[in-house]
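Readers should treat all values here as calculations from the given coordinates under stated rules, not as data from a laboratory. In this text the structure is predicted, and so the values were computed from the model without any measurement. Cβ atoms are built from the backbone, for glycine too; each structure is taken alone.
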Structure 1
Amino acid sequence: MNKELFIRAITRFCAGVLIVGLLLFLPAGTFRYLQAWLLIGILFVPMFIAGLVMMGKNPELLKKRLNAREKESEQREVILFSGIMFLAAFIAAGLSFRFGCLMLPWAVSIVGAVLFLAAYALYAEVLRENTYLSRTIEVQEDQKVIDTGLYGIVRHPMYMATVILFLAMPLVLGSVISFVIMLCYIPLIIKRIRNEETVLERDLPGYTEYKQKVRFRLIPFIW
């Protein structure tokens, strides 16, 4: 086992749990925000298991997933605005719970949790199909175009799963205001995809032909 990679991964994981917890429970003013506990559970338990699997079977993929330093200036802007969006959405959810403002019933939280876990499974399948995936926009050495499985349906199945994940989060938290804020992710991901495809067409042989073969970027038969 790569000790340095393990320490880096577990540190990032613990920091994520702490930050999300603070963003939800501090505005809520209580630990009795059960929807927040539900989100933390379905978000971080599968993440921990996936991290262990990658550590054992594909540590190089885990290393790529931990790298968040974007080289493209346009992508750095997307990451910045996405971070602001998450801060606003989580804080809004906590405040909504504290003041009982526009909270959704528990049934919606359960539906949201099912959607979230389904998207997580989709995300895991994407990672299995494409070992070149990283968190940054880049073309790696010896990278090839993947055009089978989910990549034969849409060009960016990872982002498709991510959109479902992000929109399911506020449903789990039961906050209408948080859901409205998270809708801002749609124009952000469109901007990211367009810039990413520019980079891939420029640097990845065969990507232009792949675009002609798979017509839809994110949603089958729509876009």
Structure 2
Amino acid sequence: MKNYRIQLIRHGMTQGNLDGKYIGLTDEGLCAEGRAELIRKKTDFVYPHVERIYTSPLKRCRETAELLYTDCTMRLVPELREMNFGDFENRRAVDLADLPEYKSFLKGGLDNPPPNGESIRDMVERCYWAADFIITDMMSRGVTEAAVITHGGIIMNMLSCFGIPKASPMSWPCDFGEGYEILASADMWQRSDAFEIVGRFPYLPDGSDTEDAEE
């Protein structure tokens, strides 16, 4: 049975990240520090060549893909975009802390969106459609190795909802330019809407994953 290996990678750092802002749909590019960090990680770690890249349409993800990979076909997938934070977009958490609507949002829940923003339920639904499109597209093209450049929240929810072993979204944090490798098969995905979580990504030069370096 053919397996499809996919690397889910968080975009590099932006100025909004440095400033502690919600930058869901705010279309920022990478900041100078973010570019330098990705260049360093590309030197220190191993990002193997892939046959195809799927990326969020937002600038920070496209720029990350161009820095980490060369000579590879890139496909924009709108469903991979970050969550829409509505009225909280481009604002710092510290500046929102006293607002009743922000306190309500922090209580969480699938159907508790920020004002004029997107709910977790809606985000999870499009995470499914993104995963389904990518896996189906790889199968139809005969592509067995691909990278997905997207956002931290998307990766955490995608792994929590469809990944094995099962764990909460907060169990799957990832730093800039890093993420997780998954393994999908036609049988597992089509029968169970599930894929296997292999480990952290990128690799260390000795072939182990980045989690090994933290132990």
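Structure summary
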read-out: For 0.55 (FRET efficiency 1/(1 + (r/R0)^6) of positions 5 and 165 (r between Cβ atoms, R0 = 25 Å, to 0.05), calculated) the corresponding structure among 1, 2; value: 1
read-out: Source structure (of 1, 2) for distance in nm of label points 7 Å out along Cα→Cβ at positions 85 and 117, computed value 0.6; value: 2
read-out: When relative contact order in percent (Cα under 8 Å, 6 or more apart) is computed for each of 1, 2, the largest belongs to; value: 2
read-out: Computed 31, 21, 16 for semi-axes √(5λ) of the Cα gyration tensor in Å - originating structure among 1, 2; value: 1
read-out: Structure from which -11000 was derived, helix-only ellipticity at 222 nm (-39500 (n - 2.57) for each DSSP H run of 4 or more, over all residues; to 500), options 1, 2; value: 2
read-out: For 60 (percent of Cα pairs over 19 Å apart, for residues 53-172 alone, calculated) the corresponding structure among 1, 2; value: 1
